[in-house]
1. Comparing distance in nm of label points 7 Å out along Cα→Cβ at positions 73 and 89 across I, II, which structure shows the greatest value?
2. Check the numbers for relative contact order in percent (Cα under 8 Å, 6 or more apart) across I, II and tell me which is largest.
3. Quick check: -0.67, -0.76, -1.49 is what I get for log10 I(q)/I(0) by the Debye sum over Cα atoms at q = 0.16, 0.17, 0.24 Å⁻¹, calculated from one of I, II. Which structure matches?
4. Which of I, II yields 1.6 for distance in nm of label points 7 Å out along Cα→Cβ at positions 33 and 49, as computed?
Structure I
Amino acid sequence: MGQAGENQAVLFLQTKNYQILDRNYRAGHGEIDIIALDPQTQEVIFVEVKTRTHEYYGDPSLAVNHLKLRSLIKVAVAWLKQKKRTNDFRFDIVTVTPQKIEHYVNITW
């Protein structure tokens, strides 16, 4: 289910002209699902994808808490260093449910 949701998220971001730079990047114990480039801002986007078959427990974006964000930041720093990127960056969430795909931009603000 998770991989299918990530594939849908990639297609969704590509329809918004995002360039996919990497997928399932791992560093230490963490992973970032999708790394993309925003064509409007030239920011590197680190995307966490949350897929659910139903919304019984509320919006899937609520599963990204401060601990998950801290892990994403560590992995993002490792990716930026490895790729020698100096772009501005941000963290987004894409949620995938049977009813819709939603994109939460810049979840750290």
Structure II
Amino acid sequence: MEQAVIVHLLLGEDGLGSSGEREMASDLAEELEQAIGSASAGEYDGEEFGGGRCIFYMYGPDADRLFAAIEPILRDSPMAKGGFAIKRYGEASDLNATEARVDL
């Protein structure tokens, strides 16, 4: 079973955010990818920008373990302040999968 952690970060500008915000998000994404790999917790699957948000997608067999690998990085990142993470305990196709929100 594949579970997920989906992180929503608020951008200071509507739409795609500023070039500085996109660069900071790219740097943060690299840190998250490295942490997930080091913990063998799953995989970083990419990010998207739009509607004044940056959303990171990460998948693995255990959403709690995946979040534990990235939580310290998110808590230390000024960009994550005011954002949140969704831990999904089930496949994307499972409309009844349990989700838990964690404010950052």
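None of the figures in this text is laboratory data; all of them are computed from the coordinates on show. Predicted model only: the values in this text are computed from it and were never measured. Cβ atoms are built from the backbone, for glycine too; each structure is taken alone.
1. Going through I, II one by one, distance in nm of label points 7 Å out along Cα→Cβ at positions 73 and 89 peaks for structure II.
2. Structure II gives the largest value of relative contact order in percent (Cα under 8 Å, 6 or more apart) among I, II.
3. Here the read-out was taken from I.
4. That value comes from structure II.
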